[in-house]
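No value in this document is a laboratory result; all are computed from the given coordinates. Bear in mind that the values here come from a model prediction, so they are computed numbers and not experimental data. Cβ atoms are built from the backbone, for glycine too; each structure is taken alone.
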Structure I
Amino acid sequence: MTAPLYDIAIIGGGINGAGIARDAAGRGLKVFLCEKSDLGSATSSASTKLIHGGLRYLEHYEFRLVRHALAEREVLWSIAPHIIWPLRFVLPHRKGLRPAWLLRLGLFLYDHIGGRKKLPGTKTLRLNRHEAGAPLRDVSSIGFEYSDCWVQDNRLVVLNARDAEERGAEIRTRTRCTRAFRDNDIWKLSLENLGDGTVETIRAKAVVNAAGPWVDRVLATAIGRNAPGSVRLVQGSHIVVPRLYDHDRCYIFQNPDGRIIFAIPYEDDFTLIGTTDVDFSGDPSAVTITQKEIDYLCAAASSYFNRTVAPGDVVWTYSGVRPLYDDGKANAQETTRDYVLTLDAEEGQPPLLNIFGGKITTYRCLAEDALARLAETFPEWSRGHGWTRRQTLPGGDFPAGEAGRLAVDLQRDYPFLTEKPARRLVRHYGTEARLILGGARAASDLGRMFGPELTEAECRFLMEREYARDAEDIAFRRTKAGIRMSREELAALGEWMATVDDRMSARKGVANG
């Protein structure tokens with residue numbers, strides 16, 4: 001039997017791989033994507049959850065990257081208004097660090113170089129008379145407030161993959177590419193299903209290596225080529241503590257070492273603090289926060305807040321490895337966050353595109369640029385360029401800024417929902433929240449409760465439509481319910497999912513038979 005032929009085979013199911021799959025499928029290309037674990041399970045789920053230009057990158061003269069990212073904020077908000085929403089950030093001035101005039105200048109550029117239209121601009125705060133100053137100590141009376149956006153990062157990956165699949169792409173999770181080689185004018189890829197161990201072969205006209213922290217490893221072991229660029233692996237870690245203040249603004253704090261950290265309201269009852277920048281070596285799948293990082297983040301937050309943040313306050317942590325393009329900078333924090341695309345396509349050979357670096361904010365532009373590079377070999381693939389800036393992601397078919405209205409409508413139609421769970425459902429699923437709730441007339445109609453607000457109906461939706469296969473996929477990636485769940489509740493969820501997964505597999509077997 002001849003192996004199936006695809007236009008593009010993508011290795012890696014993070015935000016870059018999923019974004020490329022969506023863009024390509026929407027142009028009518030036949031797309032295959034494999035991910036050895038869960039979608040967005042590595043770097044793409046370990047971000048600070050921000051859609052932002054990156055104010056601090058202005059200091060490193062990365063004006064192109066900042067302008068690019070700032071222009072994307074409102075584009076992404078418009079196509080995913082359920083999982084992306086505006087935030088206001090407070091930047092306190094502290095004597096002895098960056099002078100107030102320099103902060104004003106940076107924020108003036110931040111407001112004006114990215115084509116901001118809907119997000120409010122910067123304003124100056126008198127922190128000694130403003131609620132944003134109440135939780136702080138040892139800062140001057142001057143602060144600045146500006147706009148950026150929040151994103152449910154893993155959901156952004158999953159929704160891009162879902163949309164790609166709905167447009168004809170084939171998405172395979174728990175599937176590893178063990179070998180890829182050129183056979184005349186075509187690529188042949190060997191794939192291993194990590195669940196049942198089965199092996200298959202596919203063919204593709206082009207291969208995209210979007211393996212993130214494993215990009216050079218895929219090149220060396222699966223493709224048998226040396227990396228055309230050098231990857232610098234940088235670990236970033238975050239801590240979550242009980243909520244430190246009552247208002248809904250975020251903080252961006254300067255530190256004496258030149259770094260900045262964020263403190264962001266998180267999941268209603270917590271504060272997210274991060275991130276670090278530490279060079280990393282080893283297996284990216286084994287990354288975990290170090291005690292030194294915990295101590296650093298606690299000390300940095302404690303130097304600004306009236307309340308001391310101690311390691312014992314930490315209720316959850318997460319870490320990721322950023323696969324940055326090594327531009328030779330001495331410090332990890334100065335290494336560029338921009339993406340670099342390298343095309344290996346000697347005349348007459350099928351192309352290989354390698355993805356280095358990138359930010360979650362610019363994933364959509366990266367996908368467009370990736371297809372533009374591949375169009376150098378296949379000019380017809382350039383048709384349809386730009387469509388992703390107009391078409392909403394699943395559940396996002398409502399105007400930006402109207403998520404609150406959707407939550408009110410949900411409460412009206414499902415009176416058993418209180419404000420908090422209605423808002424949570426909208427901020428995860430948008431208009432698709434109604435697919436989860438269905439014809440429920442009472443909370444009990446949604447089935448078993450696995451933790452606060454996490455119902456059987458929601459878990460089934462995530463398994464059937466969003467590739468979830470184990471408790472971590474649901475509790476800590478698709479949702480953050482796991483922060484509030486006990487070990488026993490997480491174990492019960494995992495056991496239930498295994499049973500449901502077996503039934504789903506059995507049904508597929510009958511259908512295929």
Structure II
Amino acid sequence: MSLSKCPVLNAATMPVRSPLPDMDIPDISFADHMFASLRNKEPKVAIIDGSRNCKQYTPKKIRENAIKCGSAFYRMGLRKGDVVATCLTNCAEYAFIVIGVNACGGIVTTINPNYTKEELLHQFKQTQPKFVFVNSENYQKVKDICAQLPNFKAIINMEENAQALSYSAFIGHGKLHDFPLGVKVSSEDVAIILFSSGTTGLAKGVMLTQKNVMAIFTIYKASQSFLPSDVLYLVLPMFHIYGILTTHLSIAHGSQVVLRKRFHFNQMLQDIQKYKITKFSTAPPIIVGLDQLPSDHGFDLSTLSEVGSGAAPLPESVAKSVGKKLNIKVNQVWGLTECPKIAIPLKEATPVSSVGSVTPNTLLKVIDLNTGKELGPNQDGELWVKGPQIMKGYLNNPEATAKAIDSEGWFHTGDIGHYDDNEFIYIVDRLKELIKYKGFQVAPAELEDVLLRHPKIVDSGVIGVPDLEAGELPKALIVKKDPSLTEQEIHEFLKDKVSKFKYLSGGITFVDAIPKSASGKILRRVLRRRVEEIKISSKY
């Protein structure tokens with residue numbers, strides 16, 4: 001869709017506000033809020049760990065484990081400002097670890113357990129964790145990296161392992177009676193660091209403060225996304241902003257959450273039936289799968305009332321088809337790691353192609369890309385937002401922070417869209433160079449950097465090509481240094497250097513040159529047009 005070039009509106013154009021009233025954000029730490037919430041909850045099951053013999057945890061048990069976790073950390077030397085990394089598949093212990101670390105004034109950073117050594121090293125060097133939680137399958141590669149960290153203390157393996165401190169031994173250090181009370185945490189202290197590629201470039205550490213987290217909790221409460229009657233299904237990774245928030249928000253609001261560490265379509269259908277799942281959020285490929293479900297599938301999905309789709313665009317036709325087929329509400333959701341909750345669907349009023357209305361405590365405006373002026377309804381431009389949920393900044397990267405958040409506090413999302421006459425928000429395109437593959441972020445710059453290490457490659461440009469199931473597939477256009485270079489050689493070269501979701505599943509095309517601007521920036525729109533031209537010419 002072409003961007004709007006309508007005349008600039010007059011000075012009466014104002015930022016869009018939420019139809020819901022602003023809310024008071026409690027001046028309390030995330031850990032204290034969680035402890036208070038868990039203390040007052042009913043003794044029903046709050047977490048079911050479906051991948052580990054369906055182990056169940058009540059709010060009381062979660063609270064006790066979080067206290068023991070905090071106590072163990074404190075005894076082992078964790079202090080305010082220290083970082084603890086989780087390099088784990090989905091598990092209930094995420095909840096205990098995040099609360100326990102924050103109770104000590106520490107900071108949690110989450111890491112994709114499927115990362116290669118090179119990818120892990122980048123994140124570990126940025127955050128310098130003192131403790132790292134791992135699964136047995138990634139223990140060795142994490143151990144090799146941790147040996148390079150100057151202040152590192154211990155690896156904690158979730159399974160029993162003679163070479164590392166096990167989780168059961170670690171939690172055994174904690175006591176319920178000697179929890180580190182009195183740790184003073186301010187609203188501006190960082191609570192969690194999550195990694196995002198932002199608008200462009202390599203992954204950057206997104207710093208979310210205690211105030212950011214409490215603002216997110218408050219905004220979600222206004223949207224009534226988590227009710228005591230809800231049973232939520234979580235297969236999205238807990239190292240991702242949505243996964244980790246869903247877990248803590250659900251148990252804080254009295255909902256139940258069922259965890260799975262890996263996604264299997266039939267397993268999901270079985271779980272919906274077995275646990276009477278009412279809601280879940282996911283990426284478009286899973287909703288496409290629901291759309292293709294035969295009418296005689298044999299599962300009772302009648303408890304399911306709502307599905308959220310995020311991380312990539314969902315075709316409107318698919319959303320409507322699934323909604324009708326399963327008699328559920330399908331919502332498009334919008335948020336970023338840097339600003340996790342921007343819009344909320346207002347139940348039936350929200351059009352299926354919209355991501356909803358602006359959240360409470362938040363302002364939104366649309367900016368013309370050519371003039372920098374604010375636009376009015378039904379005019380496409382870059383969406384800027386301002387609110388208490390916006391990150392503190394990028395870790396050790398003030399230059400990138402200044403590009404993302406201007407001097408007036410507006411966060412430039414990099415997404416292109418508009419709001420309509422009823423102030424419902426629509427996302428139509430994005431400035432970002434990120435490729436969204438099944439909800440995972442693939443930074444073209446990272447892949448280009450890896451490709452240029454190949455001795456037979458002189459230049460490369462990476463783009464995303466549309467795919468109904470995955471959203472986008474990474475594709476490379478490559479300039480050969482050696483004419484003998486083959487596509488197979490490149491695929492083999494990437495295998496031990498990047499995660500599977502970063503493979504060039506969109507294909508490889510050899511070209512004579514990569515188009516660039518005068519400043520040397522790759523012109524990706526030109527690359528996309530060139531790919532389309534090749535596709536069209538191949539038909540004739």
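Figure out for me which of the structures I, II the number 73, 57, 55 belongs to, where Cα extents along the principal axes in Å was derived from the coordinates. Among I, II, the structure yielding 73, 57, 55 for Cα extents along the principal axes in Å is II.
One of I, II was used to compute mean count of other Cβ atoms within 10 Å over residues 134-141, and the answer was 14.6. Which one was it? Only one of I, II returns 14.6 for mean count of other Cβ atoms within 10 Å over residues 134-141, namely I. Figure out for me which of the structures I, II the number 14 belongs to, where relative contact order in percent (Cα under 8 Å, 6 or more apart) was derived from the coordinates. Answer by label: II.
Identify the structure, out of I, II, from whose coordinates FRET efficiency 1/(1 + (r/R0)^6) of positions 142 and 366 (r between Cβ atoms, R0 = 35 Å, to 0.05) was calculated to give 0.40. Answer by label: I.
Suppose Cα Rg over 2.2 N^0.38 Å, for residues 62-149 alone works out to 1.19; of I, II, which structure was it derived from? Checking each candidate, the match is I.
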